[in-house]
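Trainee: There are structures below to look over.
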Structure I
Amino acid sequence: MHPMPSRYDLSRVPLQGAYVAKQCPVRAQNDAVHPAEPLPPTPFLERLFKGGNNFEAEIFAALLALNPEAVVVTEQGDDAEAATLAAMKRGVPLIVAARLPSDHVGRRVGRPDLLVRGEHGGYRPVDVKWHMAVTMQSSGAFGLPALVASLAAPHREAAVVGTDSSAKKNEGDVLQLAHYQRMLEAAGMATTDGRWGGIIGTERQVVGYDLDLPVWRTPSTSSGTKLRSTMERYDFEFGFRLDILAVAERHQHDPSIDLLVVPVKITECAGCPWWEYCGPLLEQPSGDVSLLPRIGWTEWKVHRDHGVTNRAELAALDPLTARLIASGLDVAGIQTVAHDVDPATSLSELRRVWRAHKQLDELQASGVVTVADLLALDATTSAYSGAGMSALPEQIDQARAALGSEPAYRRRGVAELVVPRADVEVDVDMENVETGCYLWGVHVSDHSSMSIAPNGHRAFATWEPMTPEVEAANSAEFWAWLTGLRAATRAAGFTFAAYCWNANAENTYLRRLGVARGIEQEVDDFIASEEWVDLLAVWTRQLITGGASSLKVVAGLIGFEWDVSDPGGGESMVRYDVAVGGPDDCYSAREWLLAYNRGDVSATLAVRDWLSGAGQSAASIESCQLTR
């Protein structure tokens, strides 16, 4: 397996580090051409840089204490490359703060945090990341076994497979490992028994990744999608960005040469220094299709290839035709063979010219019974036949909702909004940082006749320096309270329900508690029960807005406001550092965090009440009148 050669002259492209392959290609282009003044780092990003560097220093110190044979590369620039190469040639078991020899052919530079020698020679890259590298789900459920080694023996050969956890599929992390792997191969210093790398996360253990294991589903010209390995994924992404930079370099000397990529909205945009440049471009004239939920680059490209470049053009497509295409019907193909047929002809008579008789039957079952009905289907929409766009009907409705006059619309087929309610209701929201969960907040609404629990907000918080033990103790206090209230409610003959917004985060930390306290089954039973309600799922099953579905956005749509300034996860992490960092502002930071959490649980309550009340009059997306 080797990278494909570029069709561009790459000789003038600066050598690139490990981050470029995982970053937005438009960002790489903007970094080169500098079309505007970039935004400075936000306080949250500065916190990430500082925290990541501090955590890396802690891990380095632990590794050196546990591995006295390790070598630290203290030199800079070319001297660091020479020192790293010399250490590898000596067969040093562990090299810390390495700088690999520059790969001028591949246009790469790289500084892996660690290089670990393989049992049979050669080296594997390991990077330190200030986030979790393991999730508390079995590999069978999540798909990627957690191959874990200790800091005292960070070699793959010493790793064991975790039975109740999976390695996190963080694409950015492993693309960096692939970058270092290619550099090791270029230097002749890679292991020969497979391509493996490791991530040390906040669990403080080495989680191994097979870089040749096909785990990433990507577009394929032959079959729609295909599973590809991290190495394959990296080679494409890195090569694509080298091409972008090569063209950008030519564009700077000759502006008549078009740049390779244009802005597309992705998750990375929220923290990108170029967002103030790209954002306004995406908003014109009716908004780029990538502004809609779950439309990534692949879907954006399909729309662009079909001449649909904005939300208004997408909203103008025909929902019926889209639904037929999404069910697998080749509407365009059938229209082609029927083009010269008498419009009054029954669709069943096309069996002699269209062998896929089942498709004709499905068309008739959908009300398309004559050739005239068939040819009346929207040609622009039918052109999507065979494009693999099973979500096209959803995307059309999302575009209509985004441009409509109402904040939210009922989905097609939803006659009445349904939200589970109970006699005793508890809204739950968890706050965490990279090292663990420090706060569980609840809002109790007791509708029973027995006053089983006081109404209002309650917080289970710890301001102690975060450790697994501190996290488990605080979470156990919350769990004991929650399960106690649940049991008391049941014993009194009333119904109980707990609600959260997007249960994935809460479930992660509940499962961590389960493992820490040996109550995995008890926790799993609760998570799987009807008494644990993911309100986000309730919302998205029934309503459509054309925009993001975070709690901040959805609650804002129904008029809810937080009591604190700048409510958000990034700001809460900045405040947390102050809350546990010292006496100066710690009390005001703690008050802010408690008020922020109180707002979160109150927001879920407000959304639930809206669903049961005013939301019942929400218009159907079928009646949406476009206003833009």
Structure II
Amino acid sequence: MIDFQNIYKSYGAQELLIDTSFRINSGEHVGIVGANGSGKSTIFSLIIKDIEADKGTITMPKDKKIGYLRQHLDTHSVSLPLINYTEDAIPELKIFLSKIHDLEHKLHSEQLTTLEKDKILEKIGNYQTEFEHLGGYNIRTRAETALSGLGFSTEALNKPLATFSGGWQMRAALAKTLISDPDILLLDEPSNYLDIPAVEWLQKFLRNYQGTLLLISHDRYLLKILTGITFEINNAKVTRYAGDYDYYTRERESRKLTLEASQKNQNKKIEQIEKFVDRFRYKATKANQVQSRMKMLDKIDRVNLSTKISYSGNIKFPPPPKCGNEIISMEAAGLTYDTKTWVLKNVDLRIENGEKIGIIGYNGTGKTTLLRMLAEQLPLSAGKLTIGHNVVIGYQSQEFGEILSPESTVFDTVRAVCKDSSKIRALLGNFGFTDVNVNKPCKVLSGGEKIKLLFARIFANPPNFLVLDEPTTHLDIHAREKLQEVLKTYKGTVCIVSHDIEFTKNVASTIISMTPQGIKKFYGNYEYFLEKNSSFETKSKAGESKPTIDSFSSKEDQKRKRQQKAAIRQQLNARKKVLDKKVTILEKKIEMLEEEKESLHNKLLETGSSIDFPSINKRLKEVNVEIHSVSEDWEASAIELEEFTEQYNSAIKDI
């Protein structure tokens, strides 16, 4: 059990936590949400004692191992080979190995009596038992499994960690944290550097984790699947919600409506009292009543509507210009940098007006390269690229440095590309930049602000074909949901690469799967893609040469097909469990409401002056409304489960 009692923490004038109390019970899986800078990572730092609270007490369970994935890698071990860095997840193993080696050396290098040898052998046996108990004999296998699941190749395992990019180093740190087998696992944005297949592997791994999990994430997919409790950090307070992210969003809105109604009633009451006081303040005959009502005002516990989360600002796209039906086409397209190794080869692809395309594949399969080719940022080495009639391309790179000058202001960044400077401020307002911050230099902007500035820059001359490379990076949940909503209703054509599964699921109606064998287009959403094909299991791993279409033997293909079948089965099982759980929860809720309804009916039949009939009738009406609402949700979920069960049974049969 982790217990925060009346915690206060500030940095200078910024108050992150004010008189905050909450409890995390053993075994709970908790999602922690809130705007960037609200104090989510501060809670982790307090738990691991990197920092101390200014006031209050934190109670931690004794003798519990904590595993912590930070947002930034500790670089002191980067010279180690990847596999050695990762398997060094449990420091005690080295201690026991050292003691065992010292005793073995003593056993063979000194003249000892039989009794002394027996004692040493007994100690060695005890240490070996402890070593085995901690998983020392299978730690390398676990490390290899985790690294493989996160996209590393077998050939990459013995390369120094320093030779990998920062993103791949963070994957190694994640693998190391996961296999340390902690009692309490703290994960701070674990999916930041993962592609979609690696996120899928991570959620499958963590679903079986039995310890206490605290997950800070903007990834709604992970929050929905992995957590059963949600903590919201807002206005320096922590609010607990007894459900996953979907439950949190519904309950939060419900609480907001309830508070608004309570505040409205309270304001009406306060207004009536104040009118009485103002009217009779100077009448001696009403002095006692006035004093009484003034005391009533002082005693009223005011309803505080501090429920608005201070998430980042708005996102709004102007309408796209009209264009022809065909947006872009590729015929036998390819790209190579050295005329020997092909990054992409023999690509045939046609994109039509209005399509919302999500590109999926492991890092290294050429997703960003394909986007750059589509956006005419890279010339083809082979084949043909045709742009449709009146197609205007808007390209967003995942590398801010390619476009944004650190010293340039927000206003100047857009003015450099905008044909009509009179519209710049209105355009910036569409992306949350007010008059107060349009003169900020780019170097002081947050990651989320930079992303939105890039969008403003793109829409200075509205495109009709958006090519977006990791557009959700650095965006908080609210901004991701806003961008998702805008892209869904956008009348133009969209092609995106994103590691955010929930974002891809909700935006993309067509999927392009990139594998070493080539590119395949699925005319359906992400769920349809998972149902029809699990080709992302065929992966190009870190450390391997860039894949070509013809680079795999038939034996490897057979192995890959077996992996694909296993992945399909796992994905279907995961989805079915989610639907089953949802229906069960709704059924229990209906049952509880029906029981409450019956209890209220029984109270109405009772007699006595102490019975509050108006309150009972009011609650009875509320319960009836809730039953109707939950029943509708249950009916929709039950139908969805029934349809999915049919698909599930059919797919399992086909496998």
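A short reminder: the numbers here are calculations on the coordinates, not readings from a lab. Because the structure is a prediction, the values reported are computed rather than measured. Cβ atoms are built from the backbone, for glycine too; each structure is taken alone.
Trainee: Suppose P(r) over Cα pairs in 20 Å bins from 0, in percent works out to 16, 44, 34, 6, 0; of I, II, which structure was it derived from?
Mentor: Details: I: 16, 44, 34, 6, 0; II: 14, 43, 31, 10, 2, 0.
Corresponding structure: I.
Trainee: Of the structures labelled I, II, one was used to calculate FRET efficiency 1/(1 + (r/R0)^6) of positions 239 and 279 (r between Cβ atoms, R0 = 35 Å, to 0.05), giving 0.80. Name it.
Mentor: On the way: I: 0.80; II: 0.30.
Checking each candidate, the match is I.
Trainee: Suppose helix-only ellipticity at 222 nm (-39500 (n - 2.57) for each DSSP H run of 4 or more, over all residues; to 500) works out to -13000; of I, II, which structure was it derived from? Before the final figure, lay out the partial values.
Mentor: Working: I: -13000; II: -15000.
Computing helix-only ellipticity at 222 nm (-39500 (n - 2.57) for each DSSP H run of 4 or more, over all residues; to 500) on every structure in I, II gives -13000 only for I.
Trainee: For distance in nm of label points 7 Å out along Cα→Cβ at positions 167 and 463, the calculated result is 1.8, so let me know which of I, II that is.
Mentor: II
Trainee: Here's a follow-up. Check the numbers for distance in nm of label points 7 Å out along Cα→Cβ at positions 127 and 455 across I, II and tell me which is largest. Kindly include the intermediate steps, with their values, before the conclusion.
Mentor: Numbers: I: 5.1; II: 5.9.
Largest one: structure II.
Trainee: For distance in nm of label points 7 Å out along Cα→Cβ at positions 79 and 159, which of the structures I, II scores highest? Before the final figure, lay out each step's value.
Mentor: Details: I: 3.5; II: 2.0.
Largest calculated value belongs to I.
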